[in-house]
Structure 1
Amino acid sequence: MKLQFHSLLCASLLLAAAASAQPPVAPAAPAPATKPAQSQTPYTPLAPGEADYKPTVPPWPGDLNVWPKGASPQEVGKHLADKFAALPLGRGISYPDICTWYGALTFAELTHDDALRDKLITRFATILPGGPDAAKMPKRRHVDDSIFGVVPFEIAILTKNLPTYDSRYLDLGKYWADRQWEPMPADMPAAFPPDELAAMEKQGLSGETRFWVDDMYMLTMLQLQAYRATGDRKYLDRDAHEMVAYLDKLQQPNGLFYHAADVHYFWGRGDGWFAAGMAEMLRTLPADHPDRPRILAGYKLMMAALLKYQGPDGMWRELIDDPAAWPESSSSAMFSFALITGVKHGWLDAATYAPAARRGWIAVTGYIDQNYDVTQVCEGTNKFDNMQYYLDRHRQTGNLHGQAPVLWAASALLRDGE
């Protein structure tokens, strides 16, 4: 009996030693205790985007699907879009309204929220010519006014195959996009003297060209939307040509952009406009377009710079290259949008850039208050060649300059890469 026990003990010790020499393996998931036996059925693969189970901890630092409580793009986007849809119209419609409208419409489409989409369209319908709020439509030959055409184009795109389609939206968008490339009337103020303006128009640039960094969202989006809605290549070609001219004029060797050719400061939201504009452009520009390599190179150079200047808190600063400047939410949301879009489309290496995109998004959502207003938003800012001018800009809450890019970033997280 003792011999048998001794033999069993030795065998147990040998088995234990062999087990300890093997690499550790994850414990098997416990089987449900009360689940009845089931017959074997063939496994059906999940559709793209579905998952049996999402852990509460992201699988890696650059994960763009699993979020802390309150930071999911579905939740954040819904709150901000609903808030915007319920706002009364102001005295006039300006570019922050249009940028937020566009973001809310794209979010509604990506989440299949038809009620939200229809509410946003109904809100805009009163501004159509002949409507009760038509007087609120902007009128100037200026990039900040011409971007108005983005929303009617988006409505035309979203309703193209619906019974509610109304051709007036497409016509209104085309009016703004076509006018942007018409010669600037002599009685309209332009950013350059008449001879310089004429030379730029002869080179194929818009009469609304200012060479301010902001323009590369305002002007870019109108012409992109015109191409998306009509398929007419002229809109895309002149848009890409314009962007190349701005890249050559404003981008610096460090990858960032001056606010304007004569104002040598890297203002956060100004650079954010350009980052978002390039991401939107590259989403649409065909792989064989002659201007794509130049735009992609400028985009990648800027994204590399943003990695360097992102703060430990995930935010970017009011002046990007000044670590003492205050963290600014609208620019941080724009940069997050540009990074997310690049990672999802494969223009950026995911291992390098996805963690920065994730940290940026989570940081920005931390600046949304209990009323779903984005805080720490820089007020509207003209160019001025003085550092203290930028550092002293007021920080606002609920300003649409901040609400809009958060909606863009939420949409980018929900959008497929292709």
Structure 2
Amino acid sequence: MRRDTTGTRSVRQAAFWATLCFLCLLCSFPFLFAQLPEVYILKPAQIFDGDSLHPGWGVVVRGNRIDAVGPLGNLQLPAAAKNIDLPGMTLMPGLIEAHSHVLLHPYNEASWNDQNAHESLALRVARATVNLQKTLMAGFTTIRDLGTEGAAYSDVGLKQAVEEGIIPGPRMIIVTRAIVATGSYGPKGFAAEWSVPQGAEEASGNDVIRVVRDQIGHGADWIKIYADYRWGLDGQAAPTFSEEEIRLMVETARSSGRAVAAHATTVEGMRRAALGGVETIEHGDNGTADVFRLMKEKGVSYIPTLSVGGAANERKKSVFMQALASGVTIGSGSDVGVFPHGDEAREIELLGAFGMPIFDALKAATSIDAKILHMEDRIGRVKQGLFADLIAVDGDPSKDLSKLHGVKFVMKNGTIYRQ
């Protein structure tokens, strides 16, 4: 008599598939656990959140975001979280440098002309990688780098290297080559019949539209223009682009969702830039009460770069006090590269030394800069949901801005770089 084996085969097949599913699930456990984000609990003495000071607060970081902020006693602390004690320290948002040049180094080491004309691109990029690391270790987790100064599109590759984790560095906002009016920039001092590569890209008339689009195509996040420069009859600073040329560049950039920053040191250069629609004016060395009021009216922010003149520059201090009195938005950007990278905090100190209230100086380098850069939904505050860009300094910087030189802890995007 023939036996019916159908039932037996069905049982065996079910057992086989059940075993296979179990093995697959078992093998997936390490993968599942590997995908769990790192969780940290940061316990400082106090937190400056980008607006005000909060003693006894803590922060929970999950992955690359701030998961929770508040009084330590009220926070739900995950059991698997790593505890980081920061006794006697102030935790605050990662600092923002709104005017950097990572491809420059101090002019007492090599003149601007020599850096442009005699240093190889490879040398400049190698030095820039070190500069980026120094800046990050100093607590600056985001920079706006305002021009490669003759190093072509090197900032595009440096930004990519940072984003891919190849080199340590701050988050980079870049402008590539920057734009100057034809004949106005440098290097200078060569025979008139020579065509010397310039430290920025030249443009004039309607051609400014093409140049803006080209720099955007190469990776520019912002557009940087020179509204004036030292090309006057006696070498003095004088306006370069017309108001109409500036407006064309602004409209072209804005149509792609990008903003324009303008180097301007003369009253007329600042006036043309403000009326032309730029979003930030850099330096403003000869600014007046009238031009700062115009900037406020047009919603143009001021990046004074006080570090270039130093603490003893009474003229720059006088101009800055007029800017303060006008109510124009003032951010923090130092023009670092003219002085050593890693010392960017000197700009924040000078903001305070020149008359800005100390909390406003701290905000200028955190929440205000973030708003100027259109990144307030990502950085600039210790706030739930923002990127975990956090630093800790010894003591209380709200009483002494020099404490910003004592950075002991650096986290960018949830990764610890200094502890």
Structure 3
Amino acid sequence: MRSSMVLGSIAGLAFVLAGATPGAAQMSIPAAPNFGALEGPSSTAILRCNGSDVSAAVAACTAIIQSRQASAQMRSAALVNRGRAYYALGQQDRAIGDFDAGVKADPKSSRALANRGAFYQAKGDLDRALQDYSSAIEANSRDIEAFNQRANVHMLNGDYEKAVADYDRSITINPRFAAGYAGRGEAYRVGGDLDSALRDFGRAIALEPKLAIAFDKRGLVHSERHDYARAVEDFDRALALDPTNTDVLIHRALGYAANGANERALADFDTALKAIPDDRLGHVGRGNLFLQLGQLDRAIADYDRAIALNATFADAFYNRGSAYARKGDFAASLADFDRAIALDPSLPGAFATRGLALVKSGEHSRALADFERAVELNPKDALALYNRGLAKQQTGDNAGGDADIARARAMDPNLTP
């Protein structure tokens, strides 16, 4: 067995941060029911029931609901609007009671069904939300917002093809529906079709130049293409339209960090976390920046906070393990890598980095098994292949090790012992 082995440095570990996940797909609130064609109570009551003053809306909608002049359709619309007002006031039990009553009063009202679906979606009950959006579409096959909302639920479920199909339907009904293009662009982005995503975000912006989410999502596409200058430009435009959006701040911070603008990145992370201290992605992103800067204790503190907020966040365990490894605490790093892999067995980086930690701990056979898995998950990872070769040499397989190292160097000539 050869003795002069040097495996890839743990100091060079890659950072992992779950970016804009499918859960970040746009989620517009369904429009309120239309009173315009309904006869009954006074126009003043109708205006207040439709108004932005939620307390006044509750009173006006209640008057309509109790009016003998109100038709079943008008009563349904008023119940839905009052439910929306109750929801805005934090009275969720009353809100769902009104949505249920609104659907009962007019079972064919696509607006009543879609608004109840939005309530279920906000509560995380995606099955019920999907059922209500589908019923809304059955009631009105041209309800573009019901198609849009159902597509959003498909996004949250990871059903990107179904999401694209529903966004397609909404755009077919109204080719100028900017939200449909933005939603479909996001489905393409998370599905890996970046060219189609760019086209759709561009269409959305052309139709609605003040649609902040379209600039944000297009910025993410540029980031995924490593065009960080353009990404930051789009994030800037999104923030100009929506200055308090902390998600965009974090996206811009990641763009700055990737482009070497560390001070600007840290300022954006700090601003976002001051506004929302419990943003786990913000803590992981800032932790990654601290890790990159060699500020390991500050990195670990941010990962600790992210894990306290969500103990199933595999990326946080993975990156904290990287920080511990760089500190030389291989027992702690191995525990974190074990946890990350248990939570997400598809993380190739976690196997590769755990393999390095195992090498440092003298456990070469276990390290070899991890490098095997890392290469299996990502056959194009030259460093994992190289390290597998070194691990094979450490365990007595010199011929296999030489072959792996030769292949790795063919993939990346810059790899050196």
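Each value in this text was obtained by applying a stated rule to the coordinates, not by laboratory testing. Not measured: the values here are computed from a predicted model. Cβ atoms are built from the backbone, for glycine too; each structure is taken alone.
Here are some notes:
- Here distance in nm of label points 7 Å out along Cα→Cβ at positions 173 and 221 was derived from just one of the structures 1, 2, 3, and that gives 0.7; the source is 2.
- Source structure (of 1, 2, 3) for mean count of other Cβ atoms within 10 Å over residues 133-140, computed value 13.1: 1
- Structure (1, 2, 3) behind the derived value -10000 of helix-only ellipticity at 222 nm (-39500 (n - 2.57) for each DSSP H run of 4 or more, over all residues; to 500): 2
- Cα extents along the principal axes in Å derived as 113, 51, 45 - corresponding label from 1, 2, 3: 1
- Structure responsible for 1.0, with distance in nm of label points 7 Å out along Cα→Cβ at positions 381 and 405 calculated and labels 1, 2, 3 on offer: 1
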